[in-house]
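J.: Just below sit the structures, each encoded as structure tokens.
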Structure P
């Protein structure tokens, strides 16, 4: 008479492994189904704006000529790099550039590749009660996305 292993059912290890895989899959699906918050949507818009401004700055450096960024009622456009962006619904923006007399509202920015011809600017974007500021540093040429302390 031979001793046979039990052939029915699952071992404890197999059940635990299946539960781990199932919980990871459920967590992944749940995170994808969650609607984006205002903060997430605003972060995406601010990062997209900063990336587009960097592209315009690189084009200005390549072409050795300023690249205009035109502010529209619903977003902005940069013809030199074929960009036309619409803000998410409900987003409000305020485009400002620094002059000798302080900050002033502007309808266009000129992105320049050369350090002494760069414009210092800031774009305040708001969605619901959340704000972000995209800053253009005239000296370094860097473009930053600032998140206020909360």
Structure Q
């Protein structure tokens, strides 16, 4: 759980230090703008943007029942963010597995990617697809 929050906490901490430095130099407006920017970066890279993650075994079980794809992701991954934002409201119809919170999910991703934890890895009908086009994923949701 804690590993997923390391990057967002670093953004807030670094942003605070930068904002204090700018504030001490006499630019309170610029300091506030920088702090807001760092907090937004922290929010985008936090687990809050993604639908609630479930375990890999549960996601695979649910996918077998309802046929919906499983997305293996990790916080801070820009490709995962791109997929999430491009899917829009349809993202909630997928089963999301955070590989930093679920060792079984990380193992599935490594098995599909020659030992690498390359995400997003989307599993559709038992076949893994590494960093697929969001339009293709939308098609899989609707079919």
Structure R
């Protein structure tokens, strides 16, 4: 088994996590769909980062960068339409534990340079976006 195969297997973990999330997006209540959309963006960005290393395709990292910026922004826009931002412990814990668990080994494999700085920026954006959008609004349950 080569190193590329290891990265691709690691990228399979967030992809498999997307299956129940996509189901929730399709068939959940509006609040659950919003949380699932937030989680889907986080998992997709992690999968893109890991598969970029496995396939040797730096362009996938650029897609993850765009997703790390637009994902939380989209969550906040939809939360504005719903009138409430539901909190989610799952999103918070994946942002706090899953993002560093993926980004730190990628930084070690990449080595010092611009690519590592880009990975650290993406990791910081994913963590910040996950924490902000999983906090929930203070007036949950109160009509807007």
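Readers should treat all values here as calculations from the given coordinates under stated rules, not as data from a laboratory. All figures in this text were calculated on a predicted structure; none of them were measured in a lab.
J.: Out of P, Q, R, which structure matches -11500 when helix-only ellipticity at 222 nm (-39500 (n - 2.57) for each DSSP H run of 4 or more, over all residues; to 500) is calculated?
T.: Only one of P, Q, R returns -11500 for helix-only ellipticity at 222 nm (-39500 (n - 2.57) for each DSSP H run of 4 or more, over all residues; to 500), namely P.
J.: Name the one structure among P, Q, R that semi-axes √(5λ) of the Cα gyration tensor in Å of 52, 18, 14 was derived from.
T.: Source structure: P.
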